[in-house]
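FYI, it's all coordinate maths here, none of it is from the lab. Just so it is clear, the model here is predicted, and its values are computed rather than measured.
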Structure I
Amino acid sequence: MGEPVTGWWRSNALGLGALIVLVPALAVTIWWNETAPGVANSPTRAIALAPGAATEYAGAVVGPVAAEFADLPLALQETRVVTVAVEVDPGAAPFACTQPVLREVGGRERQWNAASDLGREWDPDRQTLCDPEATAPFTLELDYLVPEDASGPFVLEVASPDAYPEFVSAVVEP
């Protein structure tokens, strides 16, 4: 018990010095790997699109975007179907996009992916995906199954990997 406390600190000084340098460096490295590349390779900056408007995005004209509530035979009880139509004019170059997401602006701020198995009759002219090879104008027609208490307004987020980190955020009110 007669040894001074400083003996332990002196014998472990090299290891403690390494920890003082390596722990902050590790924290910065983890933060950088999780955020910096992700910002450039994911949609993080919205281009707001008002109802009935269109905007140039990723070399194409996106909009107007319209929505309505629809009755489809296989929709679950206590849910509603929001059908969204997005006009897209790719122009000279093809337009590729990820599957658009529907978000609730107010309330619980939920989000939904498009549903394809709601009993809608097959239509060969109905387009539900961006064709990355098409240069002719088309309309994306998507169905979203939302809870009965989701009332809107909603935003439809259309993103193209060619234009990341920007994406179109179109306000729709069925």
Structure II
Amino acid sequence: MVKNKLAILFNGIEIGAFDTAKDWGDETQDYYYKYFNDKDFEIRAGSILAFTAMLGNWYNGPADVFRTQTGVTHLPVEQFYFFDDYLSAFLANAPSIKNDFPNLYSYTLYYLYVLDKQKVFELVFPQIEQELFKKMRTQLFSIEQDTDMYTPPFNKMLREVGLPTFFPSWDL
């Protein structure tokens, strides 16, 4: 079931990246954070990519499943995805995610970093325990990252998680 939802969610990602809204509706709703340590490669990779896509859609503006802003293309009527669930699961599994999916990990870190710099998470999510954000910064970020934060080629990340590529220029 979750594999079908992930297939729907990532249909066309090789063309639209995180600049187009994913289908965050009823057909694809799931608690993806619960699969961040799944034994099945496809489910694990897809679930982590789902979180990264949520962050990428939030940053780029086409969708905001965490409901942090208004005026985006897609804002779910009811909140289903909760940022603290995803961030907690990511932090708990970060070492193995970094080891198994280094490119996906870099994308996730990049979006967490730039979104937090854009408007600190304590202001975006005042209802979430503030210690979670401190833990995130301590565990994931270092002073050196202010200048070293980057994302690898998008196609490299797609290949890493077993998805097709499209634009050869995204290999650079």
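Using the calculated result -16000 for helix-only ellipticity at 222 nm (-39500 (n - 2.57) for each DSSP H run of 4 or more, over all residues; to 500), pick out the matching structure from I, II.
Traced to structure II.
Taking relative contact order in percent (Cα under 8 Å, 6 or more apart) as the quantity of interest, name the structure among I, II where it is greatest.
I
State the single structure among I, II that was used to calculate Rg and Dmax of the Cα atoms in Å, for residues 121-160 alone, giving 13.4, 39.
I
So log10 I(q)/I(0) by the Debye sum over Cα atoms at q = 0.17, 0.19 Å⁻¹, computed for just one structure, reads -1.10, -1.43; which one of I, II is that?
II
For mean projected area of the Cα convex hull in nm², for residues 17-112 alone, the calculated result is 10.9, so let me know which of I, II that is.
Label of the originating structure: I.
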